[in-house]
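Several structures are given next for inspection.
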Structure P
Amino acid sequence: MNIPEVYFHVGLGKVASTYLQHRFFPKLQRIHYVPTRRYRQSQEILEAAKYGRYFISREFDQQLEREVAWFSGFCPQAKPIIIFRRHDGWIASQYRRYVKNGGHLSFPEFIDVDQDTGLWKREHLTFYTHLEHLEHYFEHKPLVLFYDELREDPWAFFDKIAGFSDTGYNPKAVSLAKVHTSYNEKQLKIMRKMGRRLFGEERRLYDTRTLGGWLRRRGQMLKSYAVLYPAKWAPGFLVPEGPLIPEEELLKVRAAFEEDWQMVKDYAMVNNPQVLPS
């Protein structure tokens, strides 16, 4: 059996993964792109080997080790790609998504860097561990990229991926337009206020790999949107006081993971291959 060449973008979430999956990855040339909706069929797709080269993308966060362990079980030769964002900006974006989807916990209840009693644990923000997992499960070291690189110079960022995967792309075919609309602070503060009323004390997380879980998750989303959209025009007296995310809390996150962030940057400096765009 011919073993195809595989490049596997593993995340993280909230680092423009959805944008890349819609705007850039499908435009790569000389490689077959497997869309995220077909990720669970990866083993069957690769075993069929209709193409010699594959690019697969599916972003992970808390579940990264579990998923790369599963994927490497049938494709240890895959060459992983991972994108990081500095811890404070990343967890702030994760929290905004949590609130958008109906979560009602305050930011210190979501991530507590002092006592580690939050919904998200310190281990979920220890990025260097992700690199250790990728090295353990795959035969190749990962290409490590950074969200700020994409924001500052998207074309240079695209060139790094194209060079690493020995592909090309037509810049005229790649749109820089966003995929999703962002919600403003007022909308999210009202959504957080309503979250407990809509979903109770515990917001259920459903397994969207099943039809029932997918339908229940869609129901949650519809409830959230029913609050988010009209909240844009809500009068000021309905908006809770104070910031959605206190600045001092973000500074604590940044300080707590400064060493981890430097380790990740050093890893990229030492291990990223020096490749030229094709």
Structure Q
Amino acid sequence: MRSLGALTLTIAFVFSPIAAGVAGDRDTALDAAIGGGHRPAEHKARDVYRHPYETLRFFKLEPGLSVAEIWPGGGWYTHILAPYLAESGNLILVGFNVSAPSERERKRLDMYRTWMAEQPEVYGTMTLADFNANDDDIAPAGSLDRVYTFRNLHNWTAGGYADVAFRAFFKALKPGGYLGLVDHRLDEADAADHRDGYVKPSYAIALAEAAGFEFAGSSEVNANAKDTKDHPAGVWTLPPRLRRAKEDPPEVTAGYVAIGESDRMTLLFRKPEG
């Protein structure tokens, strides 16, 4: 678990907290959240692959919204969403058995709670909520403006409960609310709907529409034409995991580094009005 104590004084000058602001068509509050000193350097190094500003603008993020981030993992997007919503919105981190967590979940929960305690001006308004394969309640029905999930759908498809996930998101969103999804993209010509950590966009769209969503569009902002999707350890062969790095010669690993992170679909769905 990363200690944030040494960063507290620096961050006090960066956030007080972030005030919403737009210069022309530019969301200056989102720029401030992305560029803030609270974000780890190793996270910022991934911006070139993950394009957080463009992605969140495409996902219609605005100040004052109630947003759920599903399975936030190590908090890559949490470090951006939390300060952006700290003053006038609400961020819910969904994906834990909060009352009886596994050892891995407990470590993650402790990490988030440390952030909240040590930097309340940045993370203090976050809440933590459950999500599992047998429950489609992640928040009170019709209470959320946005639901976002980043590189998680492949886990739910592999686990056989992606349909439960989409139903939960649909139920929690307000009419007119949006679901934004990023995941590793499998080519439509592939024989499978999902494999090796990749998922077909058509399969993701079909799952969302079956839950009641309308497809609202896609963006190529996270595309990577260098990704051949035929790697020996699946998508995890590529950065940032580099799962084969200990077995492969350095020059082979360097080739995966040169590819960069995976080719990704960036999809937006809307819960219909009424």
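Computed from the coordinates by the stated procedures, all read-outs in this text should not be read as laboratory data. Predicted model only: the values in this text are computed from it and were never measured. Cβ atoms are built from the backbone, for glycine too; each structure is taken alone.
Tell me which of P, Q gives 2.5 when you compute distance in nm of label points 7 Å out along Cα→Cβ at positions 63 and 231.
P
Looking just at distance in nm of label points 7 Å out along Cα→Cβ at positions 103 and 239, which of the labels P, Q belongs to the structure with the highest value?
Comparing P, Q by distance in nm of label points 7 Å out along Cα→Cβ at positions 103 and 239, the maximum is at Q.
Comparing relative contact order in percent (Cα under 8 Å, 6 or more apart) across P, Q, which is largest?
P
Taking 20.4, 57 as the value of Rg and Dmax of the Cα atoms in Å, for residues 135-246 alone derived from one of the structures shown (P, Q), identify that structure.
Source structure: P.
Work out which structure the value -13500 belongs to, where helix-only ellipticity at 222 nm (-39500 (n - 2.57) for each DSSP H run of 4 or more, over all residues; to 500) was derived from one of P, Q.
Among P, Q, the structure yielding -13500 for helix-only ellipticity at 222 nm (-39500 (n - 2.57) for each DSSP H run of 4 or more, over all residues; to 500) is P.
Identify the structure, out of P, Q, from whose coordinates Rg and Dmax of the Cα atoms in Å was calculated to give 18.4, 58.
Structure Q accounts for this read-out.
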